[in-house]
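Next up, some structures in structure tokens.
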Structure I
Amino acid sequence: MGFSTGPQASLDLTHVLYDDGSYFSLSLALITLSPILLMPAYAALAVQTREYVVLVMWAGQLVGEVLNLVIKHSVKQARPSYSSANGYGFPSSHSQYMGYFAAFLMLHLYFRHRFASTGSKLLDVAWRLTVYSALIAWTATVAYSRYSLRYHSISQIVWGLGIGAALGSTMYIGAVLIPRHQPNSFLGAIKTFLIANPISTWLQLRDGWDIWADGGRESEWQRWRAEWEERRRRVEEKSK
């Protein structure tokens, strides 16, 4: 088998350049790679929970990656002159990725998810704001890392965040909010089909947040706790 003599390209997924003499630059290099961890997390959650919302969020993230490639190869805007990275730079894929993730998840947490209560309304609000702030901070830090590490211009980063946030909001509104409030609409019918078709039934897909405000976590925990307590009782009786 002969080797191709044509031009070659690098599959640049984890290769990150940073200032070897700066721990801050090293930290940004690690942070800039953090979005890669989301894909296996999506896969694990999808297999474990089989939740409609998780699958929709994952699908939208993949659509965003394709959209980013299409835009880059349509606009063909070069990276900044000071960047040593390959490929087109508009829009920043990392920024778009995190913009989508943060927008979709924050909308879900705001509209559908109920956090377990601490018993204090003030603490409950503080915890929710902490989660939102952490998501925004993570997204902003990844975006900043793309600028600091000289991969993108500010414009490319801002556009990436905007496109990602717009896609995440559109996916959540179209696939979750509208079907929830208008089940007889066209989007509601699509959601019903996606959940109720024979293959989805066989795979045991579900939309836990459509029934329980916490996605069914508390009820599942209570069922586990009851079974666990019953097992402990039987063990104690045998030991007497």
Structure II
Amino acid sequence: MTNDRSDIGPAGAEPGTGPAVLVTGGSSGLGAAVVAGVVKAGGRPYVLDRQAPEDGVPWVECDLADTRAAEAATRELAERAGGLDAVVTAAGMDVPGRLVDVPAETWERVVTVDLLATAAVIRAALPHLERSHGRIVTVASTLGVKAVGDATAYCAAKFGVVGFTRALAAELAGSVGVTLLVPGGMRTAFFDEREEKYRPGSDASLNDPTHVASAVLFALGQPAGCAVREMVVCAETETSYP
């Protein structure tokens, strides 16, 4: 990440002195991998999540399905950090099933957490990011560009993240760097609570979340005036892309 304050430096840089990076969903999966990468690069991660992140990482407990609470929690962490240099919206959820079978409140929660909370957190962070000429990385999915059955809520949300991010990049061009990340499936706990038929098989091609986090750090580390607009990062035998 490049701005007027300091950059996320190379691995082994002195911790706790670099840019402040807010990560939603930073206690597990891709979010936790991004947090670890920020720490290793000398940055200062701050986490919004329902579960505590790794010891020592500042965080605020927040259910992102409550978008007003997400905004308030973002402002709280920004104040604690003395401003923000980047936001990575890694939080996400899915409950697959046929539209008629997924309860309405569950369907709407998926869309709220994956799409509306993404916008809410960024909205609250924008005054700080504009001051720091910071960066945003939103996390969509290969199912945000390729639809499949039994995933109407997730596809609706992630297609929304794609459109939202592209529009945001145009809106903020020259003031805040905006990157759309389109990851394929990863080896995380994301699939653990699904019905068996919706879980990847033992031979599924899933990426290591630390590899995807490296791509996030690459986007954050671009020099001033350069923006990585979009990245597709997946296992080389990923079946959901293209």
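No lab work stands behind these numbers, since they all come straight from the coordinates. Here the structure is a predicted model, which is why all the values come from computation and not from measurement. Cβ atoms are built from the backbone, for glycine too; each structure is taken alone.
Brief remarks follow.
- Which entry (I, II) yields the derived value 24 for relative contact order in percent (Cα under 8 Å, 6 or more apart): I
- If Kirkwood radius over Cα pairs in Å is computed and equals 20.8, the structure in I, II: I
- Of the structures I, II, the one that -11000 was derived from, the read-out being helix-only ellipticity at 222 nm (-39500 (n - 2.57) for each DSSP H run of 4 or more, over all residues; to 500): II
- Distance in nm of label points 7 Å out along Cα→Cβ at positions 25 and 225 derived as 3.5 - corresponding label from I, II: II
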